[in-house]
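Please treat every number below as a calculation from the coordinates, not as lab data. Keep in mind the model is a prediction, meaning the values are calculated, not measured. Cβ atoms are built from the backbone, for glycine too; each structure is taken alone.
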Structure 1
């Protein structure tokens, strides 16, 4: 019995050490924080540029939740390492007052939404500095950031190939989804938004949208890091199809 317990403890110790080595080793990427002036306001963003860049390089824009920041999202999502290991750029924009403009929005006026305008200028900035793959621009968001991801793909469907909404709902003002943009919806089974996201996923499929829905057991309102590889698999297998290419 004693040898059995020692064996179990040894296995646990090895597993803990492996986890620590995996999550504390330096990432193979350059990490910077920049400021961009948009309509007279200073907007900040965090960008991770892997040393092993693909060419042209895919880009993921990751939007944090209410009360979070670009740095905090990078920490809790662990998407920096996913970026470095897979050779895509990840950009974490920072919301003004830690909240994206998703409340009481007017679908007819989304072009004037300050955060949509921030995205436009940020995209142009990143494109001017890197050889980006224009057909592999992706969006991901957590909570309020997931809601804003829905706003972006509604207003900029010609720019975004696919997106991930984690623990966040589509603003009701937007109506139905754009059936040309594949989406992955993730929610924790212990998160109050999960039943609504499941209902939305069913409705989107009925409307012809490509939807992958993942319900994560025992997870509350938090990012599921163990699904990061699955997130990149989903995004990377959906390059944007140009309208002229989609026509017969």
Structure 2
């Protein structure tokens, strides 16, 4: 590390659990962030400020005035610009040493098969079940840890799906693709502004600890937040042996 890096990341380096070795791991890591909106904003900013060396940001949408209530990576001057590029500029304003690759596109199975293998961690900040299942399938195939988050109204949830562990479930074990899930959008249901910051920050924390090798992740645990009363609850989740995505009979 350079002298400037030692100074910039000194508060991480002072942590016994991180130190110079852990910070160097972050500098050499590559994070794939899918979604640069409410959840993706704090994720991208914290990964960038913490010194993750390479960040790929994927989002097909443009910044809208209604986003500014909660999507803190964007500002009024960048309304109309692609969110991926706006978030890149926000990171660069704080830490220009991070290499950020913005991709203005909607992910599909093919693009994920190209993007996921090169990442050390994948952070799902998307807002619909179809995309989440595509991301999960690619992470299972390429054996990459997936940090998943969701937030709507006053309710949030976060977990890690890391099938490198023999007993750890994938996203499809907990939320089967054929399950009838209610699809809700912020545009119609609303979302409490700080909620996406709380969940997104937790996603960033999980990703950084995975990359630096600090502590144990949320793999096998689903944490849920009731933002009306600020109450957390946690459930243990197990791998489904009949799961079509990560089970032994996967197709």
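Which structure, out of 1, 2, was percent of Cα pairs over 23 Å apart, for residues 60-195 alone derived from, given a value of 42?
Value 42 for percent of Cα pairs over 23 Å apart, for residues 60-195 alone corresponds to 2 out of 1, 2.
For structures 1, 2, calculate distance in nm of label points 7 Å out along Cα→Cβ at positions 76 and 148 and state which one comes out highest.
Of structures 1, 2, the maximum of distance in nm of label points 7 Å out along Cα→Cβ at positions 76 and 148 occurs in 2.
Given a value of 42, 30, 21 for Cα extents along the principal axes in Å, for residues 124-235 alone, point me to the structure among 1, 2 it was derived from.
Label of the originating structure: 1.
Suppose you compute Rg/Rh (Cα atoms, Kirkwood Rh) for every structure in 1, 2: which one lands on 1.01?
1
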